[in-house]
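Every number in this text was worked out from the coordinates using simple rules, so none of it is lab data. All figures in this text were calculated on a predicted structure; none of them were measured in a lab. Cβ atoms are built from the backbone, for glycine too; each structure is taken alone.
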Structure I
Amino acid sequence: MRTGFLFENLAFVFQEINFRQTLKYKSMLHKIYFICIIFLFEFTPLYAQIPVPASAQSGPIVLQNATIHQGNGNVISNGSIRFENGLITEVGTSVNTQGADLVNAAGKHIYPGLILPATSMGIVEISAIRQSRDQRETGEFNPNVRSIVAYNTDSDILPTTRSNGILLIQTTPEGGIVSGLSSVMELDGWDWEEAQHTPDDGIHLNWARYFSRTGWWAEPGEIKKNEQQDEFKQALEDIFRQAQVYAQKNEATNLKFEAMKGLFDGTKRLYIHAEYSKEIIESVQFAQKYQVKKIVIVGAEDAVAVADFLKQNDIPVILYEIHRLPDYPEDDVWQPYKAPAILHKAGVKVALAYSDPTRARNLPFLAGTAAAYGLSKEEALQLVTSHPAQILGIGEKVGTLEKGKQATLVVSEGDLLDMRTSQVSMAFIQGKKIDLNDKHKALYNHFQKKYNDK
């Protein structure tokens, strides 16, 4: 009420001030602005704040009597897991409890922390507000642009995402021909330096489409051929030829080509964003021509059509939103739901992803859908745990619950992949117990009180 009173009277004051008066009145206006800001902060309640980052693990912890889904296909009934100094030391039906903080997780399920690859989360807050988007740089060729330095640990989206069990993301740049470097980030930390898990893991290349559709999404227009396809290929040939030569010689430092050196020695991955079958095959063959060691296809709407090619060339795939309609009218309406199972049975390593950060918290339910259309629950779980870990090159540290790996895990009251029973009650990142409060929960509690009081 006092804030409303302030603004009502402030409008009256502004009307009374003649802006063409002397500097004395202009100075007074500046003071009014300052007072307004003070009153606004004093009388406007802050219903949701970013939870304070967790402190390092102080002593051993043992979670007991739970169903443990290890993320590698194995399930341990009535199992326990012990971790200390951020690492898992024991997993099984009987573990050492000496000196540990014991947590009874009877009736609950323990999973590896879910991993979300190829997302703009952390560098985009509200897509409709330009000032909150930092996922792309000007220009077409930016292999040296590091998404990690734009990562916003104060984002409201991060806490809502980890509340559904997602604890690691690959924050990824967009735009241009070569967008830049992605990094694997933990969803906790005071700043990007503290939140980094694996910085600069790979470079993202956007392969040009052969055809594009014009018109608004609700009223599709005609399909047009991309007349600039040959020009795109020639530009890319020039870039990779120069980068390959640069990697073999000791020349004056070129920041763009320096960032690409890891593609040729295997220390970085090339993530190719390609959708349709011809584009997938062509882009992989292009990368192989320039002896790129590690290739990943991202998006891959038409991956099922080239499953044999992907298997023969040992190319993993990151599938974007499978909660969608098929691309072709002649396809089975459930084709996107079945795609993970078809690719998995063909021997292709598959991970699931959301590019849109505001919907990415639904990642576990994509895996749940895959489980309903051809995969077992434990196979589907691997699509969001061990498979993305292996694809991103972090499988030795996370992705499964095994001795020696980081204690990055979640505890759920029910099945984590089923939105009807999923309820994450605890989460740990490298042994640090995470505060699971978020903006959604704060708003729920706020308005629940309103209606309970009636």
Structure II
Amino acid sequence: MPQPQGYETALALSRFGLGSNTDGVAAITGDVRDRLKAEIEAGAPKPDHPDLQATPDLLVAVYKYEADKKAEREMMKAQPAPPSADAPMQPAMQAQPPAMKPGADLDNPIRPAVLAEVDARFNGTMKAPQIGFNERMVMFWTNHFAISQKKNQQVAAISGAYEREAIRPYVFGRFYDMVLAVETHPAMLIYLDNFQSIGPDSPGAKAGGKGLNENLAREILELHTMGVGSGYTQTDVTNFAKVITGWGINRNPNKGAPGTFFFNARTHEPGPQTVVGKTYAQGGMDQGKAILKDLCRHPATARHIATKLARHFVADDPPPALVKRLSEVFLTSDGDLAEVSRALIDAPESWSPKQVKIRSPLEYVAATLRATGATLKPQAIMTALNAMGQPWWQPPGPNGFPDTVAAWASPESLATRMDFANSLATTADRSVDPRAFADGRLGPLLDDHTRQAIARAESQAQGLGLAFLSPEFIRR
């Protein structure tokens, strides 16, 4: 049955984007596929906030903060215990200085850095595009190459910079370029402990150390490129881990800018290594880059990426024909993500009229803010995401947040959205008509049942709340 005029535009906003902004569905004119492709050409929006800082600056600030805290703790330990009641009084001139209160006079750089990153996105990049396909791709790839602020203070401080520096510039570039940027970024090197991995036969090993760490090598193979069950072995993991020893972070001002990527030849495992059936000669940093390039060109990687993209945008069980088509484009274009994105937009499977996916909490909060034009304080946004089960940049593991309906469709999850939606609805401009709001933001997606329920609402807040909680708004 043919869909009403404007249906594909409304569907594109929901499925490929972040929902309508305050201009409404009708503001998007022309072929919506062309509008989506225009966002590919435009690239990802650039976060803008006066307090955003680059990774090296943030890490140097955290290093200082951690050193100051350590010095404070040591000073506290060094202070003598208070005298007992029967101890003789000390002369006033020998009195000890008062103890510092924990945290006093120390400038913690982490919280302001995180709040600035949240503000720059929810009140900036997520609202900037007319559809939001480019921003959705940033979200997708950030979750694909997941890190977590829970790792430690250093990762917490630079998680936003990691997304800005290693993900956002590459979402429509070559897959290999993004992989290399990700795997050499301090956030990933710290999160998966590679910065302290030492080759067992390297010069650095002879001086003692923690030894080989396989975390990053394993996740590159299992999550970032080939995927689970794609044919690599534990031996491949171990050999690859040896190859990327020495990939770390500089903290010595005499060797370059502190807080930047640093290849340490002393801790790098020497000699050739065989990974996924191919032997790579000793070549320092270039040895690891050669392996990454081959992994990015592997057919298993193409299938893995195609499957994840199709699952994210189209269906939990991705149509095999779509996965095959995206895989082929990935391989023939040498991982050109712009070409893969265009193939996703052009695929007929991508335009099934039934909304079968559910917006994650992150997408849901972004959609409500776009629809209302509301500006929330970063802390309020983080509180809402935490309540909905998707805390900001804190996935449960390196595999990121789940991307299936079951993960976000539980009664508990939907109940927390109700609290957020009702809170937003009660603060809306009194002049907003819920019926016009729903029609404008959802367009032809809005069905008669939802329209009637909103019309029967007893108050403006109830009507807007019903719009925010409608299947048409929650699903995509």
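For which of the structures I, II does the calculation of helix-only ellipticity at 222 nm (-39500 (n - 2.57) for each DSSP H run of 4 or more, over all residues; to 500) return -9500? Clearly, the read-out refers to I. For the set I, II, ranking by FRET efficiency 1/(1 + (r/R0)^6) of positions 190 and 422 (r between Cβ atoms, R0 = 25 Å, to 0.05) places I highest. One of I, II was used to compute distance in nm of label points 7 Å out along Cα→Cβ at positions 150 and 302, and the answer was 2.9. Which one was it? Considering all the candidates, the number was obtained from I. Computing volume of the Cα convex hull per residue in Å³, for residues 358-437 alone across structures I, II gives 100 for structure II. A value of 22.1, 66 for Rg and Dmax of the Cα atoms in Å, for residues 78-125 alone, calculated from one of I, II, originates in structure II. Assign the value 11.6, calculated as Kirkwood radius over Cα pairs in Å, for residues 182-229 alone, to the correct structure from I, II. Attributed to the structure labelled II.
Once Kirkwood radius over Cα pairs in Å, for residues 110-285 alone is calculated for every structure in I, II, which label goes with the largest value? Comparing I, II, the top value of Kirkwood radius over Cα pairs in Å, for residues 110-285 alone belongs to I. Identify the structure, out of I, II, from whose coordinates mean count of other Cβ atoms within 10 Å over residues 70-77 was calculated to give 16.2. Going through each structure in turn, the value belongs to I.
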